[in-house]
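**Student:** Some structures to go through are shown next.
Read the figures in this text as sums done on the coordinates, not as results from a lab. All values derive from a computational prediction rather than experimental measurement. Cβ atoms are built from the backbone, for glycine too; each structure is taken alone.
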Structure 1
Amino acid sequence: MTVRTVHFSRGIPPLEAIPSAAIAEHTSAILAAEPDRVFQYAPIGHHTGDQELREQLGKFHSVDPERVFVTNGSLQALDLLAAHLLRDAVRPRVLVEAPTYDRAVQIFERHGAQVSGVPLRHDGIDVDALRERLRAEVPAFVYVIPDFQNPSGVTTSEDKRRELVRLSAEYGFTILEDIPYRELRFGGTAPTPLGELAEAVDGARVLTIGSLSKVLSPGLRVGYVTGPADTPRALAALAEGTYLSPAPLLQAVAARTLANGLVRENVDRVRELLRPRHDAAVEAVRQTLGEVQLCVPEGGYYISVHLPVRTDEASFLTAARDDGLALTRGSAFYPADSAPPTGTVFLRLPFQALDSAEFVEGVQRLAAAAERAA
């Protein structure tokens, strides 16, 4: 008998979280009003994105639109920022949380960075360990995902955010703050964004990377960077030599959805959709696996665990696959110089696309696989 697979592999929005019909209506209105503009190249010559979109993103994040640069998805923002920040770095060292987003590590390494991990705790990056690393060597930048981190679900505390910004000013490094999940908070109080904290600290430098993929649609491929006024122009020069211009139609659609309140409306709807899935997932992990969570997330897509096993990761993943589980290799979220605690495997468990029964079944299979792999 074929075992139905439970997918703990990808953090993509469930279809019911994407307001497809409303986006299609806005697209039709744009095509009827200005087809010539959206089917032509966008302007070139330090083009920083659709003007209306930049204005709407500025309002969404309460920043000056002149500080916004729009990209084709947030990974492209990361790629351009890595090229920008590493190009003239004498020592291309980059510090990241361990674990961290695996694709970010790949991008940084592709641009010649030596990526090194700083341990991640339940309340954010270990700032004491970071401080010790800074005393030995100042990196080109420090990359963090401070809200409902991918892959761990951790949110960086207010105190740690303030210390990160203070260290940026003291040692002169840039912080890359990646915020794809920030709007998807299900409980608790939101800490202050790093970019906002940096405005009050002389010498601190924070560049924020955002995306509409989790709050509107990944298919629109809209990412963006906010930061000091010199950043958009520098990134525009790099972007023009990479892809000439962005997709005008997609940026125009995104601008219209922001202007008409669809994004804010959808954020509220997605929170209501995912909150019970989050609550059920937290309870399922506690009841079945015990106290193995890195944290209890207050939002986002992920719960993570350090699951005790008496075998290696490859053997465990084989046992899990035989039990009908699709898992991402947890060690891939750690830079080469970091690893999960000895005797455990790290697992990212996305809950956003599973109903409570599916998630419970998946966690029960995880427990069985851990027993079989012993």
Structure 2
Amino acid sequence: MTPITPQPGIMEIALYEGGKSAIAGRSDVLKLSSNENPLGPPPSAVAAMAEAAQRAHLYPPTDHADLRQAIAEIYGLEVERLICGVGSDEVLQFICQAFSGPGDEIIYTEHGFSMYPILAHMAGATPIKVAERERVVNVDAILAAITDQTRIVMLTNPGNPTGTILPLSELERLADGLPGHVILVLDCAYIEYAVDHDGGEELARARDNVIMTRTFSKLYGLGGLRIGFGYGPKALIDILTRIRQPFNLSVVQLAAAEAAARDRQWATDCIALNTAQRARLTGGLRQFGIACDDSHANFVLARFADEAEADAAEAQFRASGILVRQVKGYGFPNGLRITVGRSEDVDRVLEAVALFRKAA
């Protein structure tokens, strides 16, 4: 009997691991391992979810018209150039599925989002990892890696777990250097936390081969619902729409995301909180002699002397009831990614660091 085998690339996938959420024997766990909004979802979105739950017996609209209209109004985008997905991850999957396959290559950077090689393998394509420079995306390295087989370049901006950002001038240089058949994907899950940066929105508007993605998981506190969107040339968005499941977003997801998007005061307050506490966390870590770059996201990457010191620090955090993210799989065995929380959360983090330094 002929054995059943999966499509090429499937068995190359290393399963994605999310941040841990519990510590045995503790009820006061502070979870700072998944870059979640410490304030949760806006009350307006919670109310919208409750109301939408009463309509759970009805199929959702297939065109996501109300949510797309809200996104278009808030961000100043053209509604016909928007597509919504189950998190921005699904939009990234659409792109890989529609525009790559066996024999094709998808470029990503060495500290980029760990889903990129997974998505490439799902499509049967070959993921190509290129080096960064001092934890910042290296445009020259990406351009040097382009071959006739390259179909997509996937770029996280701001980076995860680095928190660093590529300026618009460098994004433009990258877009200018790509062949017309290569799609540049700007994955901007954290862009709302960056100052004076549009995430490549204008590039996606002006170029035929640039797509920008965003999410409702971070700023809007809806990670548990999984909602995201993509914006790009209408011709490409129309292709992606052909492979999108017609009912991929539920009535609850659609209602919550629209309410959250329209709650501008909530977004403003969350950004202000993150900006202030990110500065406190960064400054506090540096005072204890722990290196970290200026972050443009809602987390800080703390870099210790070596892997052993990072492991010891993570153990101290656990002893203090705090969960942070080890990022060895991202190329930082000496690093810990720490979500920016509320003022009292940052207090707990810095207290744990003080205990760690005292015991060293």
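**Student:** Looking at mean count of other Cβ atoms within 10 Å over residues 98-105, point out which structure of 1, 2 has the largest value. Intermediate values should be presented prior to the final figure.
**Tutor:** Numbers: 1: 23.0; 2: 17.4.
Going through 1, 2 one by one, mean count of other Cβ atoms within 10 Å over residues 98-105 peaks for structure 1.
**Student:** Using FRET efficiency 1/(1 + (r/R0)^6) of positions 306 and 346 (r between Cβ atoms, R0 = 30 Å, to 0.05), single out the structure from 1, 2 with the greatest value.
**Tutor:** On the way: 1: 1.00; 2: 0.75.
Largest value of FRET efficiency 1/(1 + (r/R0)^6) of positions 306 and 346 (r between Cβ atoms, R0 = 30 Å, to 0.05): 1.
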